[in-house]
1. Which of P, Q yields 14 for relative contact order in percent (Cα under 8 Å, 6 or more apart), as computed?
2. Given a value of -14500 for helix-only ellipticity at 222 nm (-39500 (n - 2.57) for each DSSP H run of 4 or more, over all residues; to 500), calculated from one of P, Q, which structure does it belong to?
3. Suppose Cα Rg over 2.2 N^0.38 Å, for residues 169-240 alone works out to 1.16; of P, Q, which structure was it derived from?
4. The value 2.6 for distance in nm of label points 7 Å out along Cα→Cβ at positions 89 and 361 was derived from one model only; which of P, Q is it?
5. Who wins on FRET efficiency 1/(1 + (r/R0)^6) of positions 161 and 281 (r between Cβ atoms, R0 = 35 Å, to 0.05) among P, Q, i.e. which is largest?
6. Computing mean count of other Cβ atoms within 10 Å over residues 233-240 for each of P, Q, which one ends up highest?
7. Quick check: 149 is what I get for volume of the Cα convex hull per residue in Å³, calculated from one of P, Q. Which structure matches?
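Only the coordinates and a few stated rules stand behind these numbers; no lab work does. Quick caveat: nothing in here was measured; it's all calculated off a predicted structure. Cβ atoms are built from the backbone, for glycine too; each structure is taken alone.
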Structure P
Amino acid sequence: MRLYVVGGAVRDALLGRPASDRDWVAVGATPEAMVALGYRPVGKDFPVFIAPGSGEEVALARTERKTGPGYHGFAFHAAPEVTLEQDLARRDLTINAIAQAEDGTLIDPCGGRRDLQARVLRHVSPAFVEDPVRLLRVARLAARLPDFTLAPETLALLRRMVADGEVDALVPERVWQELARGLMAERPSRMFEVLRDCGALARLLPEVQALWGVPQPPAHHPEIDTGVHLMQVLDMSARLQAGLPVRWAALCHDLGKGTTPREQWPRHPGHEQRSAKLAQAVAERLRVPGDCRELADVVAREHGHVHASGALGAAALLRLFERCDALRRPERLPGLLLACECDARGRTGLEARPYAPAARLPPLLQAALAIDSAAVAGAAAQRGLRGPDIGQAVRQARVQALARALGGEGGLEGEVGDDSGSGGDGDAR
């Protein structure tokens, strides 16, 4: 038996990047021999083992044959006579088809090192089209390696996979898994550029595809095009090192602009609620985790109000906090503010602009939270108040606390910048 490191770990080491988890291939072995050496079998579709001591995955060298649609439609052949070169030939990209022997020797039958030097993403063989997950992996890798270009012949294969309906066989969980990894990459916009170029974005996320060609008011958006803005917002989320929920919320925050009637362009009245509705539909379709879908919902609904919050008085601020559920879940506010900052700074020429709400709103929320609601409710009950009137007394105490934190500006009821509409200029944001 001979062991080789393969795939991303070899690629990243050659690029001088932090190495990912190492994957190993065993050549010349049988499942029985692996078990006898202390390897623990875990593979369901083909023989994969956990190595004793290191806990790393080791797969038997194998070939594969397409037997049906989708990425489950394969028959695998793993046997001692399968060579390392045969195993590498079934991989997706040349830069992922490099192996390293235990003595450090590199085995590169597909020209992966050449493409690493040329910064090119190129498929290994025409069999690339047989696995639709590869389309997503290439798009995700483009986001992780943003200085790499996609070989024209590989782009042609991606377009063929879309035309042949292979992309339609992808299950929601796998689509989400690859999208999430791409969103967390160095330049998320590259993933969507590749998906859009090959036609897959229109099939997987038509709500996002619809944003290109939709104009916005240049006073708020120098980049004008909503799709261009969205890509800038995603890349800003990476620049600010945001977590996945924030990046997903950034992706979904303006989906409603894709459904604005043309006669209302370039403004988008009411797009916030439409965005929230579409974000929920996408989350259901892709089975997005709860923390991501919840933040996307509040960001879609409230980003215009957050942007304009500097003009809000005490009562309007309290309503904003209530709609964001920030009084009950104050830990949600930082993610909301970061997503809104990505939106505000994800615009041509405004990338370095400070985002005032990020500094202003947290201490105001703390002022509202500092009210002892139990004590206020007890005092209200002693005055004879009951039911909703007690709740109103607590709200009034919080409004007064916010008014004091604001230095009295805006009063208690007739405050500056009432938020009762769709966010004031929020339709332009």
Structure Q
Amino acid sequence: MKRLLAGALALLAASGTCHANGAEEEAGLALADSTPIEVVETGSAQVSVEGALRWATNRPDSTTDPAQRLSIDLAFQRAFLPGWKFVFADRLDLNGPARFVGDPAAINTLKEFYVSGRIGDGTVLADAGRINMRLGVATGFNPTDYFREDAVRSVVSVDPASLRENRLGTVMARGQAVWSGGSVTALVAPRLADEKNDSNFAIDLGATNRRTQWLLAGTARLVDNFSPQWLLYGNGREGDSPQLGWNATALFNQACVGFFEWTGGRRSSTLARALGRDGSDTAFRSQLATGATCTASNNLSLTLEYDYNGAALDGKGWRELQAGPPQVYAAYRAAVTAAQEPATRNSVFAMIRWQNAFMPRLDLSGFMRFNVEDRSRLSWVEARYRFERTDLALQWQISSGAPLSEFGAMTQQRLWQVLLKHYF
């Protein structure tokens, strides 16, 4: 752990010659989901097709399996009245002819399907339909990203940006009022189904709208370059109180942007939820992610983040779970996977991105998740070359740790992917 932190701090120090543009860009984008929604008056569409060759080395016998994937991604929006538009986004993943154990031959993800428009003088905006509501300012773990649970149908990459983008939207009605220096957002997502539907082409309302949920969010500029966001979220779970949330970013200097993301409220533990015992151990629990991103003059950026999950097991509880009944351990792991949360209380996330590395159009990126409680690690690296309309990428992923640790228990010990993505 000391070597990990020392290496990350050394990279932060090396970024001391950073320029302002990258940091200011990070600060500007950090609260993108709290800014006014732009209504595009003309239609537009983007279609991409991605082919992938994959090889996985599996536990426990270190056998290597090949697989293929073809993914078709469509995003479309079209104005139908002045100030109003229709938005549609969908992804279809086709696996085979060879595919990994557990992968379906096809899985469709309806990411977005909604109408959006301005009311009156344009300071009030309204949306209705299936919306991918992405919240939070952190990179590796987003405690206030309340609509992430059960939303991922097909994991094509463990990159956090991919998991936030390639997921189901939630059916909701959303309104937003905007004024100089702030905004307020209110939404309700009704209960529409009782159970998840894992069939290939299901719209799966049970994954995203299994309970009635609501959210109030407000953003205000307190001083220059500081516009925190406050949130109040009701998850519809038995025994849970409304959850408070807070997002904020700040420029430390011309190179580095700090971020802080927190949520808290009375709720059941992850273990109780995994065992179907909602409300059995309700207590005030919080989650947070905090850290900084520094960007150098050569377009290299480093993010270092600390994540805390107060609903998860601590070190002692995690060890007891590992030594207990296998079915309880499996249920807990399934619950944290569905919730996209760390399996234990304390973890560290570090990411490096380098645009135009060594040559124009070549981007390098990578991250590591480190579980402080059991010292297991998940590492991911990508090299991507961007042609005018086509990307060629090589990805490598490795998980390491003790057999029942968070990442040491993953079926795939190593994964290689060669990707070719073309934009039409």
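1. Numbers: P: 11; Q: 14.
Of the structures listed, the value fits Q.
2. Values: P: -14500; Q: -4000.
Traced to structure P.
3. Numbers: P: 1.16; Q: 1.43.
Considering all the candidates, the number was obtained from P.
4. On the way: P: 5.7; Q: 2.6.
For distance in nm of label points 7 Å out along Cα→Cβ at positions 89 and 361, the value 2.6 is produced by structure Q.
5. Numbers: P: 0.90; Q: 0.55.
Comparing P, Q, the top value of FRET efficiency 1/(1 + (r/R0)^6) of positions 161 and 281 (r between Cβ atoms, R0 = 35 Å, to 0.05) belongs to P.
6. The maximum falls on structure P.
7. On the way: P: 183; Q: 149.
The correct label is Q.
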